[in-house]
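The structures considered in this document are given below.
The numbers here are math on the coordinates, done by the rules we state, and not lab data. These figures come from a predicted structure and were not determined experimentally. Cβ atoms are built from the backbone, for glycine too; each structure is taken alone.
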Structure 1
Amino acid sequence: MSKRKSQKQIRREKVRAEKARKKFMGYGALGLVLVALVGFVLTQPPKAPPLDDARLASNPSIGLDTAKVTITEFADFGCHACQSWHDSGIKEAIFEKYGDDVQFVWKDFPVITARSPKAAEAGQCAFDQGMFWEYHDLLYANAPAIDVDDLKQYAAELGLDTARFDACLDSGQNQEKAAQSETEARRLGLPGTPAFLVNGTKLIGPPSFETLVAAIDAALAGE
């Protein structure tokens, strides 16, 4: 005949069972933390290497580096006035009139919307693939849609290497470049976007064709 367990034995077994349960739960919680940590690390965007001096010094441009006159536009892809100036066709008319005597340079001044800095980075990512101006035109054609998903879709529409583009944008690879141009614009005291320089001389407001012609002629006369 089996002996009945004493109350003391029963209590000891309950204590052991409770300890085993807590230990198991502890391991389970630790496992969940480790899984969450690994998931967090794997979903973080890749860290981009810092830009070298040559990349920081390069800007999207149209025309020859030897041009007598350089027109620099500081602009924002989230800026309606910038889009309107682009749509006016003044830039194209200037090249038709002056040809190789002028060079047009773009610099980012992303201050109009909260999405502008990322759009500026996207433009620079397209520049890295030699497609800045095509990307620039497509962004303005689809304004004001410049969310990250939109920015990636435009890259796909242009046939860019989307894996490379997405990695560039997600990693913030060109954040330093966009910030550099913004810092320059603020140092120059530019009041807003778009802002223009003609051989370093500031123009007030988005220039008309006539205003820009007068500034270019003055620069050519003073060379």
Structure 2
Amino acid sequence: MAKSTKATAPQMTVVHLVRHGVTPSTGKVLPGRAKGLHLAEAGVAQAERAAQRLGELPTAPVAVYASPLERTRETAKPIGKILGLPVIIERGLLECDFGDWTGEQLSDLMKLPEWKTVQSAPSLFRFPRGESFLEMQSRAFSTVADLAARHKGHSIVAVSHADPIKAIVAMASGTPIDQFQRLVISPCSITTLAFSDHGVLVLGVNATSSLTELVPS
């Protein structure tokens, strides 16, 4: 007589993606990977609130990762402190390489003919002497998937930047990269994914309030 088999729920690894807090140039300049850009006072306060929300989770994250840039490390610092964890630098979480556009005023970039392509058909665009959006998406998603595999069955935090997080969510949800500009990732918002052997679930996007109700179903 054949033995009955009981289905078991897939083992989930939860990744909380945090965008860094505001800087003095947020919304004005395309900072990219330029060094020396720190959080504004308001950004420090945002990072503290994000840390508090992550500290309220019923299952505490076991690792905190951050992009190497100052603004992400400064955002990750209070998160690591409240969770009692060191901040691990992960280059795969870096901002998109904007190449020659790095440090330019957004008001000037919006006047360029290429700006329309950036917004409506990003799959066709590569930043001059920088990354393409598709390369950024592949790099960022692969990094997060690798981190999830490293901490299978647990939860982790990864502090990154708006465009990489938007690109990760687009890939996780099956959204074409040409539509990823429709997503909004606010400063210090928390976006939550759940990885398993069966794929990835999007549990929440751009959350700025309590995370305690984020449960895979």
Tell me which of 1, 2 gives 0.10 when you compute FRET efficiency 1/(1 + (r/R0)^6) of positions 54 and 126 (r between Cβ atoms, R0 = 25 Å, to 0.05). 2
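From which structure (1, 2) was relative contact order in percent (Cα under 8 Å, 6 or more apart) calculated, if the value obtained is 26? Mind showing how you got there, number by number?
Details: 1: 26; 2: 31.
Attributed to the structure labelled 1.
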Distance in nm of label points 7 Å out along Cα→Cβ at positions 142 and 166 was computed and gave 2.3; which structure, 1, 2, did it come from? 2
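Which of the displayed structures (1, 2) returns the greatest value of mean count of other Cβ atoms within 10 Å over residues 94-101 on calculation? Write out the running numbers ahead of the final one.
On the way: 1: 15.0; 2: 19.5.
Between 1, 2, the highest calculated value is found for 2.
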Of the structures labelled 1, 2, which one yields 1.00 when FRET efficiency 1/(1 + (r/R0)^6) of positions 150 and 198 (r between Cβ atoms, R0 = 35 Å, to 0.05) is computed from its coordinates? 2
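Given a value of 17.8 for Kirkwood radius over Cα pairs in Å, point me to the structure among 1, 2 it was derived from.
Numbers: 1: 21.0; 2: 17.8.
This value belongs to structure 2.
Work out the source of -10000 here, i.e. which of 1, 2 gives that when helix-only ellipticity at 222 nm (-39500 (n - 2.57) for each DSSP H run of 4 or more, over all residues; to 500) is computed. Could you put the intermediate results ahead of the total?
Values: 1: -18500; 2: -10000.
Structure of origin is 2.
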Distance in nm of label points 7 Å out along Cα→Cβ at positions 62 and 86 gets 1.7 when computed on, of labels 1, 2, structure 2
